[in-house]
1. For which of 1, 2 does distance in nm of label points 7 Å out along Cα→Cβ at positions 61 and 85, calculated from the coordinates, equal 1.5?
2. Rank structures 1, 2 by relative contact order in percent (Cα under 8 Å, 6 or more apart) and report only the one at the top, that is, the highest.
3. If mean count of other Cβ atoms within 10 Å over residues 37-44 comes out at 19.8 when worked out from the coordinates, which of 1, 2 was used?
4. When Kirkwood radius over Cα pairs in Å is computed for each of 1, 2, which one produces 17.8?
5. Using helix-only ellipticity at 222 nm (-39500 (n - 2.57) for each DSSP H run of 4 or more, over all residues; to 500) as the calculated read-out, with -9000 as its value, let me know the right label among 1, 2.
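Any read-out appearing in this document is the output of simple, stated calculations on the displayed coordinates, not a laboratory observation. Quick caveat: nothing in here was measured; it's all calculated off a predicted structure. Cβ atoms are built from the backbone, for glycine too; each structure is taken alone.
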Structure 1
Amino acid sequence: MKNKLTESVVDYFKNFYWENTKIYESYSFLRRDVPRFFKNFWKFRKALYNHYWFDHHGLLMFVETALEDMSKNIEEKGCEVDSSRLKKIEKMRRVVELIRNYNQDRYIEMAESELGELVLHPWEFIPVEGKPELYELKDKDTPEEKKHNSKVFKRAHEIGEQEWIELFEILKGQDYSKFPKDEDFDKHFDGSGLRGWWD
């Protein structure tokens with residue numbers, strides 16, 4: 001009569017030995033790593049061709065793409081309980097939105113939706129008096145239009161600053177040590193914290 005425990009222990013050590021051989025490493029590299037490389041190359045293509053050593057927008061695009069992929073897969077395939085998993089997905093998608101707002105500079109549109117559209121006149125150049133070869137831009141804005149436009153620009157700047165702070169607050173996450181010990185963790189957990197976003 002065969003002993004199932006002995007068989008499982010022997011199988012474990014066979015697999016352990018096999019998975020630590022050079023042949024298995026080569027097999028794993030060709031079977032898993034190479035296809036994943038090409039899949040990731042395609043997934044991150046926009047971030048790759050928008051990355052420049054002197055600019056951070058491409059770097060943020062890598063984070064945006066990675067979190068889009070991660071949130072989709074955790075939502076569809078994740079094994080964590082819904083109460084915390086769904087909160088994490090929501091925060092990941094908020095980070096994606098914040099990065100898009102920043103990279104696409106949507107703050108003027110947001111401010112305009114609150115305060116009304118900017119007043120923009122077509123450009124008109126007039127000759128400079130005494131220097132006919134030079135031209136200057138004619139200012140057609142009324143004092144009220146200038147005041148309105150100034151408010152829109154100021155509000156756009158405020159929104160940008162608030163969203164930048166929110167982005168890094170979400171990535172940083174909460175300080176769990178401040179949660180009440182006698183209450184349910186899920187009651188206080190909001191899903192933030194990059195270090196906890198895994199499945």
Structure 2
Amino acid sequence: MIVEMRTYQLRPGTMATFEERFCEKLPGRVKLSPLAALWKTEVGQLNTVIHVWPYASFEERARIRAEAVSTGVWPPATSDLITHMQSEIFIPAPFSPKLEPKELGGLYEIRMYEYAAGTMPSVIERWSEKIGERVKLSPLVGAWYSDVGGLNKWVHIWAYKDANHRAATRAEAIAKGIWPPGSPPGTLVKQENWLCLPAACSPLR
């Protein structure tokens with residue numbers, strides 16, 4: 001399985017229009033393959049939408065995208081609203097949950113880490129040892145490592161009821177020694193996080 005995360009930067013003031021156009025066209029598109037999520041940033045890089053599409057393989061992705069264009073079901077007419085587009089392909093870690101429609105919380109945190117080259121196997125190993133206790137506090141939506149796009153990238157997404165729930169959960173995880181899993185010195189080179197809200201038509205809510 002692969003996961004495509006498409007990140008679009010929008011012109012200020014156009015978020016509602018983008019969401020309306022995207023959601024209006026979505027029923028035709030999901031007949032070909034499911035959308036996992038459509039999020040819009042609340043904290044972090046503003047005026048940004050993130051849509052996540054799972055595929056069985058690169059071949060399936062290419063076939064479905066070609067069919068969507070040839071039949072006219074996709075993409076929506078949003079190019080006039082977009083200033084920057086980015087597509088990245090990720091592979092889920094063994095413990096990453098299945099992407100399926102769920103109501104997990106009103107707030108989603110996307111955390112993006114960059115690690116030193118060659119260290120991703122140890123990242124997955126450390127997480128595998130500690131993730132079981134961490135997910136008892138709040139749901140893990142996904143944990144993926146990059147395959148196409150920015151390399152050595154680790155993305156993990158968490159669901160919370162709201163910002164207060166996020167703060168309380170993170171404090172509890174640290175106090176109990178459950179989290180974070182830790183990184184050997186010099187291996188973690190960059191961190192970024194966004195707080196996002198689900199769009200009206202997002203399967204993950």
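1. Considering all the candidates, the number was obtained from 2.
2. 2
3. 2
4. Comparing all candidates, it corresponds to 2.
5. The value was obtained from structure 2.
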